[in-house]
Structure I
Amino acid sequence: MHWFLNFLYGSTPAEFESEFGLEESVQRLAAATCRLYSLLHLVKQTAVGRVTARRVSLQRVIPFVGNSFKPFFRGTFQQVGNRVLLTGRFTLHPFAKVFMTFWFCGVAFWTAFATALIILALSRGKTSFDGDTCYWWFPLAGVGMFLFGLGLVGLCKWFARNDTRWLSAVIQDALRK
């Protein structure tokens, strides 16, 4: 169960030290990224998101490629003594987490309900519900949908496997002299 929760909700901590003051660090990172989607995204990959001193939220945007399960960097700038740090985490977008939570809960409910109906029918001596069709495969459909959801998330994470390294490089380049 821990593996599943980490797979869906896990995150990777990250910390980037800046060679500049707080305001200049924010300005340099904002200049290295795009605030909104633009026509630039149709020709080259870019880092897109919001950059303020209190909140940084960035994603990698690749032309003509969509992936709801790619990592987002979410963090904040902090002044620690005379150093400026950008600390945060690479994680899935909250909407993707919520959607997959509903998906897996719905599939679990379906599987449990279908299994209970089959057990109830079998305890009454019925092998089918309408006389000639057996619905023993209903719980298996739930298991299949659960495995499909796991596979979808895993495949999409695999496609986005380089996004964390790419975003880290963009952030580090912006915060270095």
Structure II
Amino acid sequence: MTDPRCTVIGLGSPLMGDDGVGLVALERLRREFDLPPQVELIDGGTWGMSLLPVIEDAERLLFLDAINTGAAPGTVITLRRDEIPRYLAMKVSPHQVDLADVLAVAELRGTLPKETIAVGLQPERVEMSVGLSPTLEHGLDGLLATAVRQLEAWGASCRPRPEAICA
């Protein structure tokens, strides 16, 4: 792969139900596909502003996350760079930094990669619970397929691992 590095960041909290879908998708991508070394997989969890150096260092950036657009639960959502919300809002606590704030800072600094895409599923439930809803479990294959197509469009060879095909 001669194309620029691709950074894939899985986001969300596994303690908030469907909000953890980005982390589940990232783990499946890691486990089920052989990826070239130029594809970096990052468990971004709920890192907040700590993700800024990772985002600023990326050449091509793919987020995996729960994305609430009001669509039917389990719908695969793809947002291009200019469609991803970015704002700086008043927070009650400094611990309330979210991805939109991090992206706003990167945008203000001129370091948000031109090729930034978010792929996710419309959540069904975001509440204190462990595990995804059956609807999102079912939608994971579509999310993963969309992420793999994007990586391949960027020139990354994503070969399914034989043991993953048989599973």
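All of the numbers you see were taken from the coordinates with simple rules; none came from a lab. Quantities reported herein were computed from a predicted structural model and do not represent experimental measurements. Cβ atoms are built from the backbone, for glycine too; each structure is taken alone.
Any idea which of I, II comes out highest on distance in nm of label points 7 Å out along Cα→Cβ at positions 55 and 151? Show your work: numbers first, answer last.
Working: I: 3.8; II: 2.2.
Greatest value across I, II: structure I.
Suppose you compute Rg and Dmax of the Cα atoms in Å for every structure in I, II: which one lands on 23.0, 78? The read-out was computed on structure I. For the read-out helix-only ellipticity at 222 nm (-39500 (n - 2.57) for each DSSP H run of 4 or more, over all residues; to 500), a value of -9500 was computed from one structure; give its label from I, II. Attributed to the structure labelled II. Look at distance in nm of label points 7 Å out along Cα→Cβ at positions 31 and 135 for each of I, II: the largest one is in I. Compare distance in nm of label points 7 Å out along Cα→Cβ at positions 119 and 159 across structures I, II and report the one with the greatest value. Checked I, II; max of distance in nm of label points 7 Å out along Cα→Cβ at positions 119 and 159 sits with I. Comparing FRET efficiency 1/(1 + (r/R0)^6) of positions 7 and 23 (r between Cβ atoms, R0 = 41 Å, to 0.05) across structures I, II, the highest figure comes from II. Between structures I, II, the greatest calculated value of relative contact order in percent (Cα under 8 Å, 6 or more apart) is seen in II.
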